[in-house]
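Each structure below appears as structure tokens.
What follows is calculated from the coordinates using simple rules that are stated; it is not laboratory data. Predicted model only: the values in this text are computed from it and were never measured. Cβ atoms are built from the backbone, for glycine too; each structure is taken alone.
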Structure P
Amino acid sequence: MKFVIIFGPLAVGKMTVGQELEKLTELKLFHNHMTIEMVLPFFDMKSQSFKKLVNSFRLEMFQEVAKSDLDGLIFTFVWEFDSELDCNFIDSIVDIFEKENATIYYVELEASVEERLIRNRSPRRLKYKPSKKDFKASEKELLETDRRHILNSNDNDFKEKNHLKIDNTNIGAKIVAKMIKEQFCW
């Protein structure tokens, strides 16, 4: 089994790359907004109930997939490297898959803020992430998250791991997905 974590800043193209990678492989995509959009009609994103439910749904999904006969899972996540909570979350989900002898792959995307602000308004993004339709709020969140957090790794953060970092500012999702597949020889 393969567990692929696609991470990077908001609107970098994680879900879109994940969708294209899903088409090229036997892996299933579980993008982070699948749980966010499900819980958001009931609880505000900053509430404890929201966080508890989103994390519970994700952990249950990971545990079931890790034990299944699926070829693997692609998961997208905005990983705040300066957040102990985020780092512990990644460690815990990696542990779930490693206990089942899965191979873990880290795919990191980065793109210019200008490009990400354009992508933030794309019809594809809004189709799967209706909570982003308030452009003023989502652009503010994008810029504030960039300002407040470390969203891309340093060169030495992933020694001896299956890690691929791609600047996809000027590269389409289909090409990025092919790059990932070729890099990891799937």
Structure Q
Amino acid sequence: MPWATDATSGLVLRPPRMSDEDQLRAGHAELVQEGFPYLFHPELPWGEQLDLVDREARGVDLPPGRVRGDYLVAQLGPDLVGRVSVRHALTPLLLEIGGHVGYAVRPAFRGRGLATAMLRSSVHRLAGLGVTEVLVTCDDDNPASAAVIERCGGVLEDVRRFADEAPAKRRYWIRST
């Protein structure tokens, strides 16, 4: 069952399934080259990864530093074109670097407005959870992602450099009401 559908683009956000393994591993191979953790535990057997996704969605037996959240695939027709992580709360680290939402679109599907649809749906989800101010971050050298965030109403708070992070992170707030 879809978690969200964007009528304009036809994009469907939903939890990953057993049958998604090949496409998600392919997406991971593409995006890991860009330094983006598309799959959080690529070393694990697929069933174990799905179990972790399910536990995180339910907020059960979370490892230290993890919060309840939704890891969703973005499907357009038969293709898994990206993924989004919607974190229901912020830890101190997420407040500094990660934010409420992390998203990625596979290179072959960029430039079609899919990231914008993914982020809008994620902000809507958080509004339903009572989160009225959504933090979204991106690398300072990623103008495409900054444009997506700004199209979704993001207001730049600041740009922060962290000793172990390169490049700096742009931190935006989106009002979800």
Structure R
Amino acid sequence: MAKTRDEALTLLKQYNQSEALLRHAYAVEGVMRYFAEKFDEDADFWGIVGLLHDVDYERWPEEHLKVAPRLLAEAGFGEDVIHAVLAHGWGLCADVKPEKKMEIVLYTIDELTGLITAAAYMRPSRSVMDMEVSSVKKKFKDKGFAAGVNREVILDGCEMLGMTLEDVIQTSIEGMRNVHEALGL
């Protein structure tokens, strides 16, 4: 039986209380849903995966994606969710390669949503509603800005998706606009 967003959110909040981590989860969820709609895929499923991608991060940061499979399985989430969550850490903290389009999108946009959020905080509006691709791309090129964002992952993901960096940034901004109130942006 498929799990609901409410069940996913309950699990996420059981292990994550940080407002910043919750907002990141909402950003990734929003972008995943937007990409799913664009690709004519199951937006609810893609959103749930986005919401849960960092389920173990707050409590077990040094074991990120080592604890997540157990938490997800115990909560009744299927192997498809577990595989996708693991795949977003490919080459960083997991050996599971993203294979399905949904997994590649998650792998690509996880870091990118962090960059877009940081760029939004620098704007006078502190919002994604007036964010332009050129602004994000300028911040992307500045390695000192949001230095923790792995730009190689984003570029690798764009290549795997067969999309330009500009198109992925634009689609991600649009996805974040759909949930801007939950993000405080």
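Sorting P, Q, R by distance in nm of label points 7 Å out along Cα→Cβ at positions 11 and 59 from high to low puts P first, with the largest value. helix-only ellipticity at 222 nm (-39500 (n - 2.57) for each DSSP H run of 4 or more, over all residues; to 500) was computed and gave -15000; which structure, P, Q, R, did it come from? That value comes from structure P.
Match the computed value 17 of relative contact order in percent (Cα under 8 Å, 6 or more apart) to one of the structures P, Q, R, and report its label. Matching structure: Q.
For the read-out mean count of other Cβ atoms within 10 Å over residues 83-90, a value of 21.0 was computed from one structure; give its label from P, Q, R. This figure was derived from Q.
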